[in-house]
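*Asks:* In the part that follows, the structures are each spelled out as structure tokens.
Derivation of every value follows stated rules applied to the coordinates shown; laboratory data play no part. This structure is a prediction, so every number in the text was calculated from the model and none was measured. Cβ atoms are built from the backbone, for glycine too; each structure is taken alone.
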Structure P
Amino acid sequence: MRYRVFRALALGVVAVAVSSCSQAPAPVQITTHADDYGQPLGTQPVHEGGDLVMGLSNDPDRLDPTTSSSLYMRYVMSTICEKLYDNDSSGKLVPQLATDLPKFSEDGLTVTIPVRSGIRFADGTPFNAAAVETSLQRHLSMEGSQRTGEMGPITGIDSDGQNVVLHYSTPFAPITAALADRAGMIMSPTALKDEGKDFGDHPVCVGPFKFQQRTVGSSIVVERDPLYYDAQNVHFDTITYRIMPDATARAAALRSGEIQVADTMSPQDADALEADPKMHLLVSGSFGFQGFYINIGNADGAGKPVKPLETPLAKDDRVRLALSLSIDRQALVDKAFKGWYESACTPIAPRTTYATTADTACPLYDPERSRKLLADAGVQTPYPITMQVMNVADQLEYAQQLQTMVAAGGFDLRIVPTEYSGLLAAQKSGNYEALLLGWSGRLDPDGNIARFLSTGSSGNYSGFSDPAMDEVLAWAAHTTSPARREALYEQAVRLIGRENPYIYTYRLRNLTVHSNRVTGIEVYADGTVRLGKAAFVSDRNS
């Protein structure tokens with residue numbers, strides 16, 4: 001499957017707020033910013049060795065590809081745990097631990113994946129098709145797995161010396177894209193046997209680096225792996241991921257030289273960092289989205305049978321639609337993020353495969369209609385909603401702006417600052433009413449929709465269940481016709497806009513900064529900061 005390049009540019013010199021019968025806020029002056037995904041090292045001379053320190057904006061959950069749901073885990077694992085496939089800077093899927101793209105049988109029910117031979121995991125265990133089969137079986141069947149739904153309706157997995165073969169009950173078009181993410185991370189079968197469910201405490205995979213140690217809440221250290229098949233192109237001795245949730249502190253640490261790279265920089269700091277001659281700002285669009293979950297039926301934990309909650313917000317789609325109509329997305333994102341991000345209203349990223357006008361359009365900002373919907377629903381206004389929000393400055397600022405905006409539509413938004421780990425726990429357990437948290441995005445739309453909205457999915461954090469949605473998403477995953485998939489995703493977006501289990505509000509751009517002492521760092525639209533082949537600049541270039 002071919003994917004178009006995703007290059008998310010800001011919307012222009014002047015952002016015009018979406019409006020309807022209500023007067024929209026005055027437009028905010030913004031400036032366009034070109035994408036810069038970074039460049040591979042190529043043939044430039046670099047310094048061998050050294051210890052890189054990255055300021056990581058949040059502490060990852062457990063470093064287990066099967067159970068993780070954290071973007072920040074992907075940052076760390078990108079250096080120690082390669083996947084069957086990856087995506088490149090153009091948004092194209094490419095082999096990594098596989099040797100070629102999958103081969104689909106004529107009926108689409110058998111998928112054959114050729115894998116590398118003659119390489120080893122960091123613990124010396126041979127990498128082969130049997131090891132891949134072991135990891136994929138774990139992703140598919142382990143209790144608590146977050147990967148099961150991503151892999152589709154698999155009926156069996158087997159392997160021979162050089163191939164892994166997936167058997168399906170119905171065709172599953174998104175499998176290649178799924179294997180370019182955590183479902184495609186292959187773990188040492190020896191370590192899996194020794195560690196079991198504790199694998200994430202001592203992960204062992206194939207990668208340019210290997211896990212050394214972790215101090216929860218403080219740092220994660222990885223060291224160069226001499227067994228890596230491309231070790232001659234790995235340059236750092238170690239990489240330390242230092243947990244630094246405060247964006248201002250990360251910016252200050254960059255300027256002082258305490259750290260050499262930092263992710264998720266604040267739009268409030270981005271202009272100054274971009275102008276700093278000692279820094280290099282990487283800017284990439286995102287396949288993902290930001291917004292907030294509404295807990296509709298997640299009473300016993302994500303993936304468990306739904307139990308509809310009895311609050312008006314949970315049981316009445318008019319209340320959720322009213323909340324959506326209370327948000328002037330473009331005006332809000334421009335004010336809160338100084339034009340570095342863009343508004344979003346659906347899980348389909350613009351300028352990507354399957355994006356159409358119909359499946360990326362925003363609802364009109366209409367607080368008057370919002371108040372009428374609340375009246376029709378018979379709820380007292382202002383209607384109170386408690387929203388958990390990541391306890392970092394940018395997110396709290398955005399939530400406060402959102403709080404002010406939705407008040408005009410008849411809502412009393414109550415903000416609860418929460419640590420990132422607490423948000424992850426709340427969304428999985430269902431211990432929340434509304435929760436502001438996004439998704440870094442995947443190449444295939446299935447990875448941005450089915451995971452969150454299919455009945456019974458381990459990532460269905462809203463507890464949403466709709467047979468019509470299940471049928472549409474199943475057909476979209478089973479057909480290989482681009483035109484048919486495009487039409488089906490338009491249907492899915494219409495269903496989402498009717499039910500609003502998740503309210504999409506903006507799409508960030510990945511803002512990563514590194515010192516000019518470092519080169520070879522890349523960040524693509526999947527959001528992962530790639531450090532594995534980076535290096536310190538040679539003294540001859542200083």
Structure Q
Amino acid sequence: MTTNNIHNLTRSTDDVVIVGGGLAGLFCALKLAPRPVTLISAAPLGLGASSAWAQGGIAAAVAEGDSPEAHAADTIAVGGGIVDEAVALGIAREAGPRIHDLLAYGVPFDRDLEGRLAVGREAAHSARRIVHVRGDGAGAAIVAALSAAVRRTPSIRLIEGFVAEALLTEDGAVTGLRLREAGNFAARPVMIASRAVVLATGGIGHLYAVTTNPAEANGSGLAIAARAGAVIADPEFVQFHPTAIMVGRDPAPLATEALRGEGATLINANGEHFMAALHPLAELAPRDIVARGVFAEIAAGRGAFLDAREALGAHFAEKFPTVHASCIAAGIDPATHAIPIAPAVHYHMGGIAVDTRGRSSIDGLWAGGEVSSTGMHGANRLASNSLLEAVVYAARIAEDIAGHAIPSPARLPEALVTSRSGVPDTSIVQRLRAMMSANVGVIRERDGLAEAVRSLAALEHTATSMVVRNMATAALLVAASAWSRHESRGAHCRADFPAEVPALARRTTTTLAEVHDIADSLTENSTPRIAQFMIA
């Protein structure tokens with residue numbers, strides 16, 4: 001592997017260009033070896049990726065008595081009636097080979113006393129099938145192992161500290177990317193020409209005020225693909241993890257679902273176990289149901305807490321060291337005290353629409369990981385399916401590119417390298433995030449969604465910072481699609497349309513042009529609310 005300063009990067013390359021240093025990007029780069037790859041990461045490799053923060057693990061039917069068919073059935077059962085069943089089964093069947101790939105790259109998955117892969121249980125799974133690393137350290141261990149493998153692979157050229165702020169196309173095909181040094185808004189952008197681009201830029205958590213995602217998960221990949229004309233699928237479906245630890249940190253530390261799999265319970269300030277009245281599986285109900293239960297307790301003023309004192313007690317630190325460290329840092333001993341929690345944006349089921357090979361609607365553009373939407377998750381992701389989907393699709397993308405003739409790119413004209421980006425106004429970003437949490441959050445309704453759509457469309461139009469513009473674009477896709485879905489389904493809950501509508505049991509597909517049409521229709525005879533972003 002070679003690590004380059006961006007100024008040494010050739011402006012035109014026959015490399016496959018992968019944007020994103022998380023699980024999907026790393027795995028795809030490794031699977032493409034020895035084909036030349038340029039891997040662009042906004043943060044130093046191993047940092048800034050949601051996959052590195054994943055505590056639960058990877059869902060895989062590798063234990064005796066389990067099967068891919070059972071795994072797929074569980075995935076379909078919680079997906080709100082819109083899971084692509086063939087996709088879910090195909091991914092479940094590829095879990096075993098991808099786990100063995102990760103083992104070969106050095107991932108130290110937990111094993112039982114007989115040397116077999118140890119598996120745990122998480123919400124809505126009918127079997128113990130979650131493969132862990134040291135209890136709650138799977139994401140960090142996987143990304144660390146793959147990062148090390150990338151650094152020792154000579155065919156991979158690594159560019160760290162740069163973000164993709166625009167996707168370049170011509171006649172419906174990718175021609176390259178516009179990059180900018182992360183955080184250096186005075187710098188001129190740099191163009192890289194390529195006919196094969198893989199977006200693996202992660203999710204949208206930082207479009208919301210409370211999230212478990214790193215700051216880099218701000219919807220940039222979704223926005224640049226949509227602006228280039230890509231079809232976007234299911235953007236209204238945003239999963240809120242029910243047990244973010246509320247200790248005043250941004251992003252909020254996560255209390256993994258595996259804690260409830262080991263017997264931890266949810267209580268309010270009165271010590272009442274409120275989930276049993278909401279779902280037969282209580283604490284192990286699907287995430288959307290648990291998130292709404294926690295939200296309701298907080299909204300009613302009773303608060304919500306994760307109680308592991310009886311289930312784990314003195315063994316907490318040994319079994320869940322990451323969560324334990326977060327609690328201790330905030331002055332909470334989870335062995336003796338309940339942990340204050342709240343729902344936080346954790347995962348986006350929507351994203352760039354891709355086929356079973358990871359191809360988007362734009363020729364030469366593939367997408368993998370959270371920025372994509374494969375149809376596996378439907379309206380509500382099953383726990384620990386995201387890392388599995390990321391590695392399965394990263395491998396499929398690599399295989400597809402290997403058998404795909406990629407035209408050599410033309411050198412991009414110098415005239416494109418002119419614009420500078422304004423510094424993002426932190427107060428505007430904070431207001432955007434607050435609006436998304438208030439109006440496009442756990443519970444949604446017509447007027448709040450309409451207000452969000454109008455405001456975000458106006459902000460997208462007036463933003464002088466590419467960071468803010470991309471955030472507004474991604475947020476607008478979510479808000480407009482949520483406004484358009486007149487029902488409650490999975491993670492999308494409308495207070496004014498509380499029931500599922502059978503006729504709407506289908507996936508959403510949209511484009512930015514269609515979303516702008518929705519915004520225009522809502523803006524007629526109404527004053528845009530951009531002023532609220534501009535108030536000091």
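*Asks:* A value of 17.2 was derived for mean count of other Cβ atoms within 10 Å over residues 276-283; which structure in P, Q was it taken from?
*Replies:* Working through the options, I get structure P.
*Asks:* In addition: State the single structure among P, Q that was used to calculate Rg/Rh (Cα atoms, Kirkwood Rh), for residues 372-459 alone, giving 1.03.
*Replies:* On the way: P: 1.03; Q: 1.13.
That value comes from structure P.
*Asks:* Could you tell me which structure in P, Q was used to calculate mean count of other Cβ atoms within 10 Å over residues 356-363 as 19.4?
*Replies:* It must be structure Q, since only it matches.
*Asks:* Identify the structure, out of P, Q, from whose coordinates helix-only ellipticity at 222 nm (-39500 (n - 2.57) for each DSSP H run of 4 or more, over all residues; to 500) was calculated to give -8000.
*Replies:* P
*Asks:* For structures P, Q, calculate percent of Cα pairs over 22 Å apart, for residues 212-315 alone and state which one comes out highest.
*Replies:* P
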